[in-house]
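Below you'll find the structures, each written out as structure tokens.
Bear in mind that the values in this text are calculations on the coordinates, not laboratory data. Since the model is a prediction, treat every value here as computed from it, not as a measurement. Cβ atoms are built from the backbone, for glycine too; each structure is taken alone.
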Structure P
Amino acid sequence: MIEATGITKAFNGVQVLRGVSLTLRKGEVVAVIGPSGSGKSTFLRCLNHLEIIDGGSIVVEGEALATAQAEGPSRYASDADVRRICRKMGMVFQSFNLFPHMTVLENVIEAPITVKRLPRATAIAKADALLDKVGLLAKRDNYPGRLSGGQKQRVAIARALAMEPDIMLFDEPTSALDPELTVEVLRTMRQLAEEHMTMLVVTHEMGFAREVAHRVIFMDDGRVVESADSARFFSAPQHERTRTFLGQML
């Protein structure tokens, strides 16, 4: 579903990604963990064109989003193709990013109507089904300001799913939430995993990574230090840096 190879990215001369590669297969849940500042979120943002990579290649479902060049920066597909390819991926951010002046329902139907040109009645029917799925149908006419953080994040998940993506990207979706509210969001994500949604999740939730993810990738200093299936990753990490990190987190 995603094949990222040798991704590099610098901000103002500071190297943030140093040749990061990752393969995400259909129906797979991959957790990306690591200390703050290791490049996890930047890598995720590069995959759906929220950041422009300096080098490397990104292929989404067999289509080249960005192609490595022998010299100079990577070459991107045309603007139209970039938009089309990126619509295959839904993104959930740590800060919710809901429109405060719109109701829950309006937040969910906005993109399907404006981007996909879906008839309003069809968009509403789909939105109601998604809000029911995340346990928030009763809140459809509320504004985000009246929701808890966990509820806002579940609305954000429903909003991303409303575009019917093939892949879901999560950027530390529970980092801004209290533990009690975190459980609500992780329950929704676990349900998506059980439905075989392809998911790439940047997270600090080690329980989720251990129990739900098929594979775990550990990043540090802009590099992939270790990658393994979740059972082996937690039971027998191979790299000393990984063992040190897990010792602090578990």
Structure Q
Amino acid sequence: MNASLPLVIPCVDIQSGRAVRLYEGDPDRETVYFDSPLDAARHWVALGAGLVHLVDLDAATGRGENRAVIRTITQELGVPVEVGGGIRDRAAAEDLLLAGVDRVVIGTAAVTRPELVAELIAAHGAERVVVSLDARGLEVATHGWAAGSGVNVAELTPALADAGLETLIFTDVTRDGTLRGLDRELMRQVRRLWVNTLIVGGGVANVEDVRLLHEEGIQGAIVGRAIYEGTLPYPVTLE
């Protein structure tokens, strides 16, 4: 990969044991892309992905969990995986890390139990812990995006930096799964709030969005629908 090219990380969202994408995070508005999440992950690895982002949607929304599927992917995929969705205590995070997951992604708990982030970084290192702030505008949404927290991203980023966090994921919930493209001004605001590694999600539609990331100094994006449906060819080039 060109060192200056933002990293495009394929996302495999898992709901009821299948690889899906949701529209604006609504679990009842899904598109099934692969019956097998392992097949979905293998598809992107075969095309050159060096990191795959897995989300347990059922765990995030409290409808169940897909941990057995995630363990299988982790053990068989052959490239690093990061996992988010419903990781709200240290036991859940460490269960995944012990199963071979390279990085755990903490979402709701980063708002409701911010000390968890510091604990996990102290125990396992900043390279194995990521925080995902999913937001409408700059208001963080929690519990599978179902609830507004009343907390602004700007209120959280200083404490996360103090905890030793290196990588932050920011997802624009209003655009996730919509192919509407990134909100440049919102991306700029978040870039100003987070000086370390920033990965964004929500609305990436085409190569112009990747170019926007490059122009704004954002290190990468987690992408689902655009690469599944081909509006953003993968692997990505800016030529």
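Can you spot which of P, Q the value 0.60 was calculated from, given it is FRET efficiency 1/(1 + (r/R0)^6) of positions 78 and 230 (r between Cβ atoms, R0 = 41 Å, to 0.05)? Answer for the origin of the read-out: P.
Looking across P, Q, the calculation of FRET efficiency 1/(1 + (r/R0)^6) of positions 30 and 142 (r between Cβ atoms, R0 = 30 Å, to 0.05) that yields 0.90 traces back to Q.
Relative contact order in percent (Cα under 8 Å, 6 or more apart) was computed and gave 19; which structure, P, Q, did it come from? Derived from the structure labelled Q. When log10 I(q)/I(0) by the Debye sum over Cα atoms at q = 0.07, 0.10, 0.12 Å⁻¹ is computed for each of P, Q, the one that comes out at -0.19, -0.40, -0.59 is Q.
Given a computed value of 18, 12, 11 for semi-axes √(5λ) of the Cα gyration tensor in Å, for residues 94-165 alone, which structure among P, Q does it belong to? It was calculated from structure P.
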